1. FRET efficiency 1/(1 + (r/R0)^6) of positions 205 and 237 (r between Cβ atoms, R0 = 30 Å, to 0.05) was computed and gave 0.05; which structure, 1, 2, did it come from?
2. Cα extents along the principal axes in Å, for residues 197-268 alone computed as 35, 32, 21: which structure among 1, 2?
3. For which of 1, 2 does distance in nm of label points 7 Å out along Cα→Cβ at positions 61 and 101, calculated from the coordinates, equal 1.7?
4. For mean count of other Cβ atoms within 10 Å over residues 157-164, which of 1, 2 scores largest?
5. Work out which structure the value -14500 belongs to, where helix-only ellipticity at 222 nm (-39500 (n - 2.57) for each DSSP H run of 4 or more, over all residues; to 500) was derived from one of 1, 2.
6. If relative contact order in percent (Cα under 8 Å, 6 or more apart) computes to 14, which of 1, 2 did it come from?
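We did not get these values from a lab; they are worked out from the coordinates using the rules stated. All values derive from a computational prediction rather than experimental measurement. Cβ atoms are built from the backbone, for glycine too; each structure is taken alone.
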Structure 1
Amino acid sequence: MDILTDEILEILRELGIEARRGSGRDGEVDDLIVTIPVRAGATEAVVDARWRSQPLSPSEALRWRGRRADNAILALPSIPKQRGDQYRSLGINYVDSGGNAFLNFPGFHVHIEGRKPRLRANQGTSAQPASTNPAGLKVTFVLLVAPESIGFSHVRLAALAQVSKGSVTNTLVDLRERGHVFGERGSRTLIDWDRLAQDWVDGYIRDLSPRLKELELSGPKPDWWTRHWVHTATGIIGGGSALAQFGAELRPDRTILYGDPPWREIRREARLTQDGEATVILRERFWSADLLPADKFVAPLLAYADALAGGDPREAAAAQELADRKHWAFAR
């Protein structure tokens with residue numbers, strides 16, 4: 001039996017879950033069929049054990065869930081706490097080789113975190129592709145939310161993405177090699193927007209979002225920002241407020257505003273303070289205010305990515321429902 005499957009089998013047995021080996025699929029570790037003692041007696045579920053150097057990203061996990069039964073369990077060598085938070089917000093049952101787990105069934109609930117994984121897949125030594133490092137993600141974001149920018153000069157793209165001209169050059173070369181850019185300046189075309197957008201969401205959550213500066217303060221409720229905020233060059237509204245604007249069935253309880261640290265103008269105009277409940281998150285804008293100067297809300301693609309990264313189950317579910325309903329078209 002595969003060593004990962006063997007470790008997961010032992011962990012499940014320690015939790016009082018009986019397991020047996022199921023039939024495998026080509027190229028993948030055999031599934032485990034587990035019997036879970038639930039309120040009504042017992043129920044069977046499939047454990048999908050996968051060797052991965054990195055855990056599934058939120059969007060990959062959503063695609064995984066869409067291909068599996070609702071009660072399926074994802075098993076990986078290692079699931080860090082932050083990724084576990086995201087999986088739980090998406091309603092995904094999981095377990096790793098250290099025993100970190102979230103299993104949520106009627107009458108049977110397990111939530112364990114903080115354990116050291118017993119197994120780790122090799123990370124590899126290859127360099128990160130230019131379009132998926134933080135600078136490349138900024139360039140790709142510009143191309144995705146402003147499709148006409150694909151024909152801009154490297155200098156103009158660098159200004160909009162707030163990166164160096166070299167980063168633009170390297171990103172476009174990489175996107176061309178990956179099959180997303182065809183042609184030269186003046187006739188360049190962006191190809192397969194949906195796949196590139198999904199890849200960007202994964203990269204944003206993993207590599208760009210954690211690097212952005214932010215500050216939590218007390219201030220007006222979300223509906224105030226939607227009705228009264230007009231200083232779009234200073235700060236642009238994101239998070240659940242943006243999702244609701246795009247059609248998500250959601251009543252947000254906080255507001256994210258993207259602007260330039262230390263956000264003095266936003267703090268003064270909205271009278272934000274450090275006293276009281278933190279209802280406003282000020283986050284570093286990673287694109288030029290000239291990119292979409294007339295927009296009051298962030299691009300739908302960013303609102304979707306932040307919902308998956310934020311750990312709020314309501315926002316994650318609302319964002320995914322909106323993406324499914326509009327077939328990703330809303331993010332253009």
Structure 2
Amino acid sequence: MLKHLSLINYRNHSSFELNLSEITVLIGKNGIGKTNVLESIEVLSSCRSFRGDNRLDLIKFDSDYTRVVGDELEVFIQRTPRLLFQVKERGIKRKVADFVGLLPSVVFSPESLEIIIGDPKERRRFLDIVISQKDHKYLRALQDYKKILTQRNNLLKLISDGRASEDQLDFWDIELVIASKIITDGRRQAANDFAAMISGFYQTISGQKMSMIELVYHAKAEGDFKAKLLAKRGIDISAGITTSGPHRDDLQFKLNNLEAEKYASRGELRSIVLALKMAELKYLENGTKPILLLDDIFSEFDADHRAHLYKLIKNYQTVLTTTDREHLSPELLTKASVIEVT
């Protein structure tokens with residue numbers, strides 16, 4: 001359980017202290033930084049924000065650094081004189097791959113619908129954040145893959161300009177294949193794990209006992225990926241980028257055999273996302289229950305969906321935001337530590 005959170009120069013917060021309970025409710029107007037507080041806890045979990053990958057965006061605009069401290073965990077980001085990203089546990093520096101997942105969390109916000117209806121990068125981000133909290137081998141492969149991909153793309157541009165030879169790609173292709181297999185296998189296993197749980201949760205939430213949710217993972221590095229890279233060298237050199245690999249993967253959601261992003265109603269999409277988040281909580285449970293972070297969700301949901309959220313809150317430490325007490329039940333407010341954010 002997370003007991004205390006401290007923020008310095010984080011987004012709009014110059015200094016912010018928060019004591020957390022089993023249920024902590026942050027109430028305040030839009031734009032005062034409630035979501036930033038939830039985001040900071042997510043950063044302690046995964047070293048990534050659910051709102052983007054630019055770490056410099058987390059630093060208050062007029063500051064050179066930010067520090068997020070949650071109990072014995074700390075994330076420090078420095079803008080100048082050089083970009084520095086540092087994590088500590090009990091005051092001792094750790095590698096990111098050893099730090100991620102020490103404080104598992106699940107974020108649920110109105111933007112979570114983008115996992116289904118948004119660009120493929122949103123679904124890859126979802127998979128990467130959740131798997132990395134559980135599987136450090138996956139996280140290391142993901143880190144390696146990004147570095148290798150950058151090197152390969154730079155080399156492709158040099159080859160296109162006549163400043164390097166094509167056979168120099170052989171080394172990077174082998175490295176890319178090794179990292180790609182770990183990522184592809186990890187994503188496929190996670191998709192299978194979620195698929196095994198999500199339909200049951202959806203049936204309970206929607207009341208549609210015959211409805212089925214299918215997750216279809218589209219991998220771009222399956223089969224003989226090395227041969228595929230070789231076959232596409234000409235295209236890659238012309239484009240100056242690597243046109244196949246896990247950075248092009250996608251995860252598709254189907255409701256009763258129909259593509260959810262095209263055919264599901266708004267209510268059905270909300271039920272699918274809520275079912276997905278319930279599955280995510282179960283997926284991450286490994287001796288330690290994840291923290292549930294709810295960002296202004298109750299204003300989006302009807303009474304039935306709120307009832308399912310209340311059941312989740314009873315089983316997990318929860319930090320939630322809202323603009324209005326009326327969105328929350330009297331029972332919840334009685335049990336929660338309510339904090340006005342101004």
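1. 2
2. Working: 1: 35, 32, 21; 2: 52, 23, 15.
The read-out comes from structure 1.
3. On the way: 1: 1.7; 2: 3.8.
This value belongs to structure 1.
4. Comparing 1, 2 by mean count of other Cβ atoms within 10 Å over residues 157-164, the maximum is at 1.
5. Working: 1: -10500; 2: -14500.
Among 1, 2, the structure yielding -14500 for helix-only ellipticity at 222 nm (-39500 (n - 2.57) for each DSSP H run of 4 or more, over all residues; to 500) is 2.
6. Answer for the origin of the read-out: 1.
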